[in-house]
1. Here helix-only ellipticity at 222 nm (-39500 (n - 2.57) for each DSSP H run of 4 or more, over all residues; to 500) was calculated and came to -9500; which of the structures I, II, III was it taken from?
2. From I, II, III, which structure was relative contact order in percent (Cα under 8 Å, 6 or more apart) = 31 calculated on?
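Values quoted throughout were computed directly from the atomic coordinates according to the rules given, and no laboratory measurement underlies them. These figures come from a predicted structure and were not determined experimentally.
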Structure I
Amino acid sequence: MTLVSAVSAELGDLSGHAVGIGPLHAAIGASLALAGGVGPVVLVGSAGFYPGHGLAIGDVVASSSLGLSAGIAEVKLGYMPIEPDIVEGDPTILPEIQRATVLTVEAITSDAQLTQTRAQSWQVEHMESYAVAQVCKRLGRPFVAILGLSNQVGPDAHAQWLAHRAQAEAAARAAVAQLFSTPL
């Protein structure tokens, strides 16, 4: 099993690879870190949750379906000729953790209207998971993101993330630590 995160602080004392912040850097970093390896890949980190799904700060979720934001197409300032495919997280890695749909975005959503639009289709927002999941898919490696929830997506997201980031990262690490005592 290989652990990855956006930044090394999210890994704490766990051994793994920091792949970079945002989808582009995460894809490049994951490609370099995971090439030639075998076995499952687990991304550990913090994330925001969209309102209306019964999630709360401090919860830990595992990715079920992972998608990529359409960016400016979502606000009708552009279009995507082909929608990005949905990638499924591996349900056998930490199956006891609540599953959630995860949308990868280029920047934390702070607009209330965009938050409501995205909340109609997604439960959690994260900046790197889809990129790492795509790399794993192409390498034939099982993948799941284990995310501690640090904030509700929307206008107060950044202040909440600052206040709860360490708690969320620790909760995600504790969940991932179970993998070391449970055979896959």
Structure II
Amino acid sequence: MAELYLLTPPRIDDGFVDVLSRTLDAGPVSALQIRLKEHSESELRALAPALIDAARKRGVTVILNDDPRLASALGCDGVHVGQDDASVKQARADMGPRALIGATCHDSRHLAMTAGEQGADYVAFGAVYETATKTPKSRAPLELFTWWRELFELPSVAIGGITPDNARPVIEAGADYLAVSGGIWNWPDGPERACEAFSRLLD
């Protein structure tokens, strides 16, 4: 069964740690990706420790987006790298053998297999659906997750436009993790109710 992989919004305010904590308490979350794209590095360094602490208290794995060296400096459990960021090999060199390394693979079987060969711990395919969080470079068909699961043991992460209303086909297709941002933070009934709704789907 799939698990929930939560991404932060690109910009947060001083009250976000409390919102995050309540959301993490609302249902089982496997991983938190700190993805503060609209903050400077100095702001990220100031904001991240409280987010890491909130996740760690709940047994949630903490992953930083893009920057392996900063992820290591902050004491994160891992890093997620895109195709324009550090390579999987470089991320592993920067963070060591025990770190969790994830790789964006868009809709590409070749990129995913290459990431696996380089030692990635998971591959991410997307966008699955239309998303307002970012402008996707590709759309990943649901059959891609089925194909991947049938051939490889490496976990796959589905990302892009996933909400409690449309997640079931992604789960049934074989995605191991659902990476969700707007589907939690922008949910009409609030992020806690969204997390509860995902929990019911994933139970």
Structure III
Amino acid sequence: MKNKNYSAVYRIIHWSIAISMVLLLITILLRLTWMNKNNVAEIIQNYLNTTDQALTQDQLIVLAKKIRQPMWDWHIYLGYVLTGLFTIRFFLPFFGEMKLQNPFNKELILKEKFQNWIYLIFYGCVVISLSTGLLIKFGSKELKSSMEEIHLLSIYYLVAFIILHIGGVLWSEFTNQKGILSKIVSGNRKNDEK
């Protein structure tokens, strides 16, 4: 396996994308769990039960959505950031950075071909997620429902990729690419000689 060096540009883009994706995932998980509109509405209802006030279920849901809106705005902002980062990421190969690997290259071993396919599938899924997110925000109302259905599938590939990526990096770190973790953080292999 080739010994890779990670430039500062590579590392900055890599970690910026990684952090953006983790933060996006957190907003998704919050929306599906603690900040779920029904959970928030129930908390409001439980509080109102201790007072003389009452709201209908529809009013509770509207209020719950307003309470969680600032958190969801961050999802949208992070989507814009990720769109920008991926645009930069796809232009970098034209400047000799972060080249996209060809899984059809006959010189690659099976593991490298598998890795390259995973990345290509991942990039395709990210482009679909970002495109559908932008269409939900800026597209026609007629498209919104179908785009939301596709966009919701993002959580599955994102979680799967994160697990595969971290697992693959750890596998490499403890087998044939010792020092890969320190190289992606600092750019240098821990044991490299100067």
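1. On the way: I: -9500; II: -12000; III: -25000.
The value was obtained from structure I.
2. Working: I: 31; II: 21; III: 24.
It was calculated from structure I.
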